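Dropping the structures in below, format is structure tokens.
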Structure P
Amino acid sequence: MEWFYVILFFVAFLYASVGHGGASGYLALMALYGIAPQEMKPTALVLNLFVSMTSFIQYYRGHFFKRNLFLTVALTSIPLAFVGGMITLDDSLYKRVLGVLLLFPIIRFFFFRSPGEDELKPYNVFGAVAIGAIVGLLSGMIGIGGGIILSPLLILLKWTDQKQTAAISAAFIFVNSLSGLGGMLTQGITFNADMWLYIGVAFGGGLLGAYLGSKKLNQDALKYVLATVLVVAAYKLLFTTA
């Protein structure tokens, strides 16, 4: 189990360095270690709260946050994340859906480059509202903040560059994680007995990753490392029974 905490720290570090809370990574890790989904979902969202807020603060200080775009996508994502948190999926289906969702950041990190400043386009309000609704519902159902789905869309649509995407995603993850937890509370929540240790390890990794990712480290290299880790996790979730 010692390796679990080493990997947890590493996952939080990598996710926070690119502006994510890390729930999809925590969920994949817990699934591979045999932790029950009813414990996985709320545990991952609590870890998300700590890591995404740390990441957001660093990117916000760097003046990368686009407030209006964030508010537009959050308008519908927050209530639908609450609804999604009230939905329980079959364990096998849950792992398959999680595996599919991991493909979003894999594709983004391997194939999507950050648009240049001259390539950025004004965001479409109706499109942003629709994206927020869909991502919010999925976020609550699976127990993620939704940043892994939102980020590739923002880059693909050229609404934000890489660091603006990181800032918006971090804030988006925080509010959706909080809302998803609220929905789960209506159905009853079970936390892992080692929750506080999880928080300490993830928070430490997230704090270091957010600081270095926003200021010092090469983000392209970080993206490729994280994407490679997620490929392994997605494969195990989709094609094995472990």
Structure Q
Amino acid sequence: MNDPALQPVRVWDLPTRLFHWLLAAALVGSVVSAKIGGAAMTWHFRFGYLVLGLLVFRLSWGLVGGRWSRFASFVYAPGTLLRYLRGQARPGEHLDVGHSPLGALSVFALLAIVAVQVGTGLVADDEIANLGPLNRFVATATALEATAWHKSYGQWLVIGLVALHVAAVLAYLFVKRRNLIGPMLVGDKPLPAGTPASADGLAQRLLALVLALLAAGVVAWVIRLGQPAF
């Protein structure tokens, strides 16, 4: 950070950073284990459950997390998006501190598609050896349609959105000379003095831990729903 007018500002709190990298690892693990198949499907389910837990956590953290992790900070009106694309941001809008208007669209699209992918996996039936834990709650036709989506369009949409995300990050790095990877690792961005920071103290991290445990409880409950009652 060579510009003396800039100073490190905490943008991404630790829970958000952990979510980001765990989700990336879980998605890679899900795709790889599905491609391997066979005994690796056990791990495919485990990665899927991890993704489910991460989504539940992120939905709650988007309401109470650090300033720039909250959905309220990156839900933009269409007019704001158009002004951003024209380079006409207004003073004090901070459109490039957290998720920019374009980045926000990418985030919401990825979360939505991943949620659909998890949902279809929970009810899937490959007609060989693998059943989603919620399969018994849907009709056979519904399960087969969900499985077809999960193994084809859904999978490729997730891969495509992840690839687009990576490409955008690299474009920012090499074309615009803006490093988006570093802040997601360490949490801070070099920004003008007075830029609002995200809270990232002990209290926030303990709250995140409680929410993570609750998310794990939701996942455990979903798994139990698929187990036969005795």
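Nothing in this text is a laboratory measurement; each read-out follows from the coordinates by a stated rule. Just so it is clear, the structure is predicted and the values come from calculations on it, not from any experiment. Cβ atoms are built from the backbone, for glycine too; each structure is taken alone.
So if we calculate volume of the Cα convex hull per residue in Å³ for every structure here (P, Q), which label has the highest result? Comparing P, Q, the top value of volume of the Cα convex hull per residue in Å³ belongs to Q. Structures P, Q were shown, and FRET efficiency 1/(1 + (r/R0)^6) of positions 116 and 180 (r between Cβ atoms, R0 = 35 Å, to 0.05) at 0.55 was computed from P.
Work out which structure the value 20.9 belongs to, where mean count of other Cβ atoms within 10 Å over residues 36-43 was derived from one of P, Q. For mean count of other Cβ atoms within 10 Å over residues 36-43, the value 20.9 is produced by structure P.
Of structures P, Q, which gives 2.4 when distance in nm of label points 7 Å out along Cα→Cβ at positions 148 and 204 is computed from the coordinates? Please list the in-between numbers first.
On the way: P: 2.4; Q: 4.6.
Structure of origin is P.
Given a computed value of 2.2 for distance in nm of label points 7 Å out along Cα→Cβ at positions 28 and 164, which structure among P, Q does it belong to?
Values: P: 2.8; Q: 2.2.
Label of the originating structure: Q.
Here distance in nm of label points 7 Å out along Cα→Cβ at positions 12 and 68 has been calculated and equals 3.7, so which of P, Q was it run on? Provide the component values of the computation, followed by the final result.
Details: P: 3.7; Q: 0.9.
That value comes from structure P.
Of the structures labelled P, Q, one was used to calculate helix-only ellipticity at 222 nm (-39500 (n - 2.57) for each DSSP H run of 4 or more, over all residues; to 500), giving -20500. Name it. Let's see the in-between values first.
Values: P: -26000; Q: -20500.
The structure behind it is Q.
Supply the structure label, taken from P, Q, corresponding to relative contact order in percent (Cα under 8 Å, 6 or more apart) with the calculated value 34.
Working: P: 40; Q: 34.
Structure of origin is Q.
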